[in-house]
Each structure stands twice: as C-alpha cells, then as structure tokens.
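Undergrad: I've put the structures underneath this note.
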Structure P
Amino acid sequence: MTARHYHWWKHGVLYQIYPRSFADSSGDGTGDLRGLFSRLPYLADLGIDGLWLSPIFDSPMRDFGYDVRDYCAIHPLFGSLDDFDELVDRSHRLGIRIILDLVFNHTSDEHPWFIESRASKDSPRRDWYLWHGGRRLAGLPWRICRRPPNNWRAAFGGSAWTLDESSDEYYLHLFLESQPDLNWRNRDTERAMFEQARFWLDRGVDGFRLDVINYIVKDRQLRNNPYHLRWTFPRRHDQQLHRYDRNQPEAHEILRRFRALMDRYSETMLVGEVYPNEGRMEPEASASYLGNGSDELHLAFDFSLMETRFTGRAYRRTLERWYSAIPPDGWPTHVLSNHDKPRAMTRRCRGSLAKARVLAALLLTQRGTPFLYYGEEIGMRDGKLRRDSLRDPTGRKYWPFFTGRDRSRTPMQWNSGPNAGFCPPDVDPWLPLNTDYAGSGKAGGVNVEAGEADPDSLLNWYRRLIEVRRKRCELTHGSISFVGTHRKLLVYTRAHEERQVIVMLNFSGRERPAPPAGIPAASARILLSTHGDAPEARPEAPLRPYEARLVSAEGPANAEASARHGSGTR
C-alpha cells in the first residue's frame, strides 16, 4: 500500500480519550495534557493513527467541558495552550493526528456571547441565541398562565425553555439550563463559530468531532413535537418525536459551508455525532449528514452497532443496513463504546474476554474507520460507583433509576499499583477506579502492564489485529461481502484487487462448522486466530467457541460485493 493511497482518517484506527480519565501528571487526581504526553509511545505502539480528545476548552464544567466558556482557551485543569501545542507537535512526530471535540449546538451561560445576549433585548448579540416571549392559555391572565413557547423537553430533564427574569423572555437549552442553544440561523453566529474552528486549525489540529451536530438548527416556527408513548421513566425527553428540535434541512447547508472551510486545510476531517431520535437506531439519518460523500461530514457516527444483540445474524443485519445507507462516495464509521454509553465489555460481553476478542475482530475488519474508546483494548469494564461518587449531572439527578455516564468514564488502568498508575498514590482520583485493575487471588488485574506481559492478553490481540489491518490492503481499502445466514456465525470477505481476507466470527460458546466461503483451499492460510492457530492449520476447520479467524487467499475479488458495498478506494 502506497502512502498516497492511505488516509489517516479513512484507513487508520482512531482512539477516543476522555482527558480527565487518561493520565494525571499534576497530582490533582484529574487527567491532563502532560499526562497524555507520557502515554503517546503506548498509543503509537498500539497502532493508533488519530486521537479524539473530549472537550478540553475553558468551561465551568457543569457538563464536564460540553459547556464551553471560551472556545480558544484550554481549561487550567488540563494545562495551557503551550501544553496543547506541544501535544500536537509530539503526536505528529509519532504519526498521530489530533481531533478536538467541538460543541456547535450550545455554549455555557458564562460565555461572553451569552452574557451580552441576555443583558438586553437590544443587545447586538441577542439573536445569537434563541429567545422567545412565551405563550399563554387562551382567555386567562398573562401573568398567571404564562408558558414556554412550546413543549420541547431538555435531554437532561424538564422543559427546554428557561425564563430569564432580567430580560423577561425564555431562552432555549436542549441540555442543561446552563447550556443555552446558539441560533445558527444568524449568519453572524455561524461566522463567529467558524472563526473558533480556524483558531485550532491554524495551530495544527487535524479534525473535529462535532457534538450532537443534528441539533444545531431548530424549526423556524418552533412547533410542538408530537408525543411518542414509550417507557422512558424517569426521563420524559424521549416521550416525544423530535421532529422540530433537530434534523432540520438547514443544518446540511451549514455543514457544506463548514466543509468548504475544512477543505482549505490539508488532510483534515470532520466526524459528527448524529444523535438518534427517541432512542431508535437510525443509520439513514446519520448517513444523510455525509451529504453526497464529499460535501458535508467526512464521517458520521451510527450507534446501531452498540445496541446490536450478540449474535452473528443481528450484527450482519445492522452492518448491511449501515452500508446500504452510506452514499456511494461516503465512508462508514464503526464504534462499540464511548463516553456516553456503557462499555461494550460490560454491555455486550458481560465481562467475557472471549466475547471481547470476537468484537475486537468485528470492529477492526469492517469496511470503514474504527474508533476505540480508551481502555477498550485492555477490557475495561464499567465501574461500580456509589451515589456519593457520581459526578455526571444526569446520574445525580435520576439516581437510582438512571446512574448516568460516570461508570464508563473511570480512570485508565495502567498497572496494578496504587491508583492503577493513573495518579499519585496519595491522591484521590476524580472518579473512583474500577477495583478490577489490581486483580484478586490468581486472577491478574485488568491493566496495561499485565496485558503487555501476557502474550495472549486482549491488549496483544488488539495489537495483532491492528498490525494485520495495516499490512493488508483488503482490510483498509477492500470491498465487503457477507457469506451465509447462520444465526450464531458472521462470515464475510474483504477483497481488493487479486487478494482476499475472509473473516469468520463465532458468536456462540459451541463449536460451529465453518461455512464455505469460495476460497480455493490451495491458496488459503490462516492470518490470525483467537485460538493461536499456525498458518499451516486448516482454514476450513470448524470454528471453536467464540473463535475469530482471519484467512488469507489469492484470487479475483467478488465483483458483486464490490458493486454492492463499494471498493473502498474512492
């Protein structure tokens, strides 16, 4: 594979870091940029091409960085602009790109723009946010029966409108009351936000992850959302069909203008969080934000894979629907875990390392860009937290019915020593560590040091998968064709030019016959297996319980597959 055909955001492996939880250098129990410096060699050795950092901007931290007070400053908790510049420089020297988390939908209520906006109805920045005088019930006195402009609900609970007493109008916030939504119909707002992005692009940032990008434009008439009866207690947000508070057509026009800005900078990218409606998986909605494949987002997250049952047939249906939704010139993205959802090791694998190996093989052999969540490669599970340890505003509000997002944000587990090597022994980490980092009895701990020492560890399985992925053009550039319809197996061929890799995944705890995959036996050899098979082992042998097997063969690519799911070389 030549360098000119290899694009870091398209063919590489990307890694999400929650900075508060990755590595602490200052000794205050919170991860920071200098802590990340010391761990860059580990990430380079793992084979990572790009790092997505959850927000590190200056913020009151009511939603842990997703409430931005200054888009052009680093929060002192994480370091300084000089530290960030050094991070970019060190990362680039190791061949690792940097992606920042950019929050377009809202700011903090402490942002100077909002402070000026709420100061007066005549403020030049009044229209940078969404203000409304409210409504009243017909025939009743205004002061007694004043109501918000519509029935929209905030994702974190309650009405999405708050009455500002000083200016006597409601402002919109689809998340916390302290996170007012920007008005993207105002072109001055758009220009100002694009200017924030330029600030970071000029400092060498390689891309942005755009938070809830499908929320940024709201219905011009502020019409009520229809109700949708479903069990969502205690959160009523998803008892509505979000027809008017997200997914408006004008959002695509804004993204096309932003993409034009990004294209002025060499080798940059945009990946968008397209949050689904009513908790349903909607790959078609996510794919729509790719535009024609070259004029909006480079990548869009679809979270269907996170919610898929642990069976071969279920994963095939999910993947085929996602591939079918992608425009011809678009590119898929795959993810199993992130900072908002329970970890896949807990949610889908139930702590089973055998299942985790199968999912790792699934993620890293699909057509498209895989994202790993920090600690996924060592098998980190959700932490078990008491109520008094919770920091997430949703967990604190809805406990015990909903425990929030803290359990998937516990500190990275580097070794079996005090505080798992995340922070000094005499410091309390910002969230309690998952106790499995140290192990118990004969069981080894879940940490990087233990994983590196064990040739058969999950960590070393990830390293081998990433190494094979990088060496085989079929796995980065090839088409994909699914084979058979077995409920417990998932089998597919990745083909590029005259070479093929067939991937066989057994999602059951029983031995299963390997389905015929059309590969000539004479040219077939095992590239990689969870069960440690040598290349000379029989590629067509039955699949053992929870086995992932990659088989290589020479031969013509499947033309039907290329037509159906793309060659991957566009």
Structure Q
Amino acid sequence: MAQAVKELWPEVKVAIGPAIENGFYYDFERTQPFEPQELKKITKKMYQIIAKNLVFKNSMMSKEKALEFFKGQDESYKVELIEGLEDKEVSIYQIGDDGFIDLCKGPHVENAGEIKAFKLLSVAGAYWRGDEKRQMLQRIYGTCFPSEKELKEHLKMLEEAQKRDHRKLGPQLDLFNFYQEEVGAGLVLYHPAGAMLRKIIEDYLKDENVKRGYDLVGTPNILKGKLWETSGHADYYRENMYYFNVDQEEYAVKPMNCPGHILIYKSKMHSYRDMPVRFFELGTVYRQEKTGVLHGLLRVRGFTQDDGHIFCRQDQIQDEVMDVIDFTFDVMKDFGFNDYEIELSTRPEKFIGDAKEWDIATEALKKSLEKKKISYQIHEGEGAFYGPKIDIKLKDAIGRSWQCATIQCDFALPERFDMTYINEEGKEQRLIMIHRAILGSLERFMGTLIEHYAGAFPIWLAPTQAMIVPITTEHEAFAKQIKEDLQSQGFRVIIDTRNETLNKRIREGSLKKIPYLAILGDKEVASKSVAVRKRGEGDLGSLSVEQFIMQLKKEVAQKI
C-alpha cells in the first residue's frame, strides 16, 4: 500500500505502517486528505504491484547509513524513528529490485503475489506518535486475508459491527452523550436511561462483592501529591494525571483507587487470622488520555472502576486469584458472555519493586491459571509497573475481543507503604496486595454490552422493561393502574400517552428496543388483561395482568 501511495503521489511522506488485529494501517503526511475515490485508485495500483510477484527483500543497514539514506529521501519520520533506536543496525525491506524501501522488522510474505484478498477500509486523522501537539497525519486502514471467502466474512462482520457501534446506539437509545464543546473531550453525560443502566450494574456488583466477602469502602477523588510519590505514580504515571495546588500544597485527581484502600487497611492492625482482607469500591478516577486515543465509552478521561483490593498472606495468593477468576466467569455468564481469551503479562522494563518478588508473583499467577486448567498466552513485558497481571478478554456476539477483567499481583506497594500483618509468631510480616477489577470500568463495560446486544438488552438489564400503550385516552386510567402494579413489583415501566397513532407508538417502542409492549384497548380493560408484544417474537396474545407479571419475574430471575 505504501509503495502504491508513493508511486501515485511521490511528494507524500510515510510514517509508520504496522500490522494490527484484523488488518493494518499506514500513516502518511499529505496536504490534502485522501478521498474515498482515491482509495480505489490506490487499490488498483496495489493489484498492479501484486501482479508482478515482486519479492520482499530483507537486509541490515548500519544506523548511520540508514539515517543518510532516509534523509536523502526526505523521509523525516523514518529519520526520527531511527534516531530513537539504540541498535547499531536496522532492518530494511525492499519490494523487488527497485521498489519501495522501508524501515521494518518484518517478517513479510515471500513475494507480493502471495497476497490474495485485501480491502482498503477507511481513512482517519492520526497525530504523529499519538501526540496532539505533533503533525496530523492521514491514516489508511486496510485488511487482508488468505482467501476471498474469509475477506467477505470479515467484511460482513465489520458491517454488523457498524450497526452495533455504541457511539451511535448510545445517543439513539438516549443512554448517554458527549457534549465535548461544553464539557470537554472524554467526559460522559448519562441521560436517564443510561443512568438507570449504570444503577442496575452498580447494584448487581455491590451485591455480588458483598456475597464474596468484600467490604465496601469509599475514597475521595483528590489526594495529596505526597501520597502519589509514595505509591510511585508520581514517577511512573505522572503524565497521565491531573495535578493542581490547594493552600500552596500539591494535590492530584486520583487515577487509581489503590492508595486510598491502602490507608484504610493501615488504619488498624491485622492478624494472620484476619487475612485475607478484601475491599471493594466503585471508584471514579480520571486519567489524562491523549485526544487521539479517546473512543466513545471505551476510552475516556473520567470513568468508574469496579475496583477491588485483596490484602493477603503469600500462601493465600493462588486461592485468592482462583476465586477472582471464578468470580469473573460467574459475572460474565450473568451478563451473557461465555467465551474468553486469557493473557498473562510479565515484568515491563520500567517497574518498581524487587525482580525476585516479581518472579514469585508471576509464578503464582501462572499456577493459578494452570491449576484451573485455563489456557493462556504470555505477553512479555506488558505488566503494570507495580506487578504482573492476568487479563481476561471477552468474546462478544460477533466474535470480537474486549478487555475487561484484570488481576494484578503486587509486592511493591505493600513495601512502599510498609503494609504488614501480625504472623503466628506475633511479629510483623509483609503482606501481598492483589488488585482486581471484574468489569474493568463501568464505561467500557457499558460500551461492550451495547455492542454485544446491539442495544437490545436482556430484560433484567433493560433500563425500561415494559412500555404500556393505551389505544385512546379512555384506556389511560387502566394503564396507570397496571403501571402501579408493575412498579410495586420492582419493574421499570413507562406509559406512552402521546397524541400519536397506535402504530407509530408501537414502532417507536420497538426502535427503543424495549423488551415488552403492553397494548390496552376496550377488550383488555373489560377483561383486566394486556395484549403483549415481545421484542424479537412479536404478538404473544392476551395475558392477564397477573400472568404478565409472572412472565416478567421469571425472565428477570433467570437473567434471560
């Protein structure tokens, strides 16, 4: 693709072009944005290159020669990349004998003729290195598969994903919106239906955590800067935090809930008999994410974590981690997810704590997974700066992966905050801290739920479970009575008494993806019944009010 662009527009500068999940992209500096019809032009040129069966040739070039070469090509982005490398030699690829030359680790297919099925998908703006203060580039996205059949299947999935996009469905279903001009980027305002969905999830989480022995706690949104120095965030995470001064003292808006939970633990002495101590908080945090990475509810600056911390003895790590894994699977089953990918991330280059303790923590996480006979992938160097972690990714209704649950084993923060318990010998002993989130964040999980269900939530989650539609004003009194009966049983119900046709009100109720519509006319008033329409099934006929309530109760209880 890069060669095709350079052949068509030699003045364009190339930046980076990695492979990504389900595709690839390349960033270009160009005065004019690429138009949709130009993607067709690039595609045609790509097929011409493929037809030549040009070989991808790899060679190593000294850093000095590579800098000289790319400076001569006026490829300033490649020069910057090479200058940032510590290696004395860099990997270079060339297409054919006189084709495009690029800085790239590879590997590649042997020759361009092996490429069978691809499609250029879209163009988007992207700041160089994700920094909004740097040059805005044009990013062309594409995808590639070994066969046309696989490509068509993927494109069909992308079409379905567009229909499920939570950024469209959220406002359409009146759940939330981003008033960026007035409020700021990456900050969400929840409308009544969205706030109700949040409440349902929050209430469920609190109840489930209490059932599993967690104590509910609460911590402030701002904490003194010195606390973040002790935790290590000031050194390792400062660029992602919001700092400000109060009474000539530095404070920070919390990006995480850990230090607050640590202080609560330290407020009294604990015995080995007390361990483990488990805290849970729905804690709202703020992180200074770059504008270029913000993405609907999935990547925001203000979000609420379902944050849990377990303070335990070293011999309890495996059991606690396995309990969290079981907790996660139980919760996800209730929300309608049954397929997962598990990743274990190890020590990064920039970390706090002792390397030997990192190894112990990593081994404990491995054994927990292996004891439960769970397959997993290892991601070297991708752990948090304070400990290794297990990430549990959900597979949604159309096969996409979503990062949600995380379990992190931490020896470093207990050392930094001098956290101990009294052991069997009556002496103070260092404890282990496990960080865990089941959903990850309410915002990200709500976005995941919207796309998983395409906005058609199961009845236990639906912000509005039933809408009553009286045909005329004469039927409104009975509608209000039924609404009161349903609400007294804990159901979320509305009445549509607008001066619109019956068909229009039914149609709009269906567009709002409300699980049940209860239509009332003369017959229903006379027989104290409702004419029921169920989302996805249509007309269920006439049910008594008692039968209707029993059906709703059954579906809510079974989380259908």
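Nothing in this text is a laboratory measurement; each read-out follows from the coordinates by a stated rule. Quantities reported herein were computed from a predicted structural model and do not represent experimental measurements. Cβ atoms are built from the backbone, for glycine too; each structure is taken alone.
Undergrad: If P(r) over Cα pairs in 10 Å bins from 0, in percent, for residues 162-385 alone comes out at 7, 27, 33, 24, 7, 1 when worked out from the coordinates, which of P, Q was used?
TA: Going label by label, the one that fits is P.
Undergrad: Tell me which structure, out of P, Q, gives 18.3, 58 once Rg and Dmax of the Cα atoms in Å, for residues 10-177 alone is calculated.
TA: Here the read-out was taken from Q.
Undergrad: Let me ask another. For the read-out distance in nm of label points 7 Å out along Cα→Cβ at positions 258 and 362, a value of 3.0 was computed from one structure; give its label from P, Q.
TA: P
Undergrad: A further question follows. Given that helix-only ellipticity at 222 nm (-39500 (n - 2.57) for each DSSP H run of 4 or more, over all residues; to 500), derived from a single structure, equals -7500, which label among P, Q identifies that structure?
TA: Going label by label, the one that fits is P.
Undergrad: Tell me which of P, Q gives 26.8 when you compute mean projected area of the Cα convex hull in nm².
TA: Only one of P, Q returns 26.8 for mean projected area of the Cα convex hull in nm², namely P.
Undergrad: Next question, about the same structure. Please state which of the structures P, Q yields 0.95 when FRET efficiency 1/(1 + (r/R0)^6) of positions 26 and 106 (r between Cβ atoms, R0 = 25 Å, to 0.05) is computed from it.
TA: Answer for the origin of the read-out: Q.
Undergrad: With distance in nm of label points 7 Å out along Cα→Cβ at positions 58 and 330 coming out at 3.8, pick the structure among P, Q it was computed from.
TA: Structure P accounts for this read-out.
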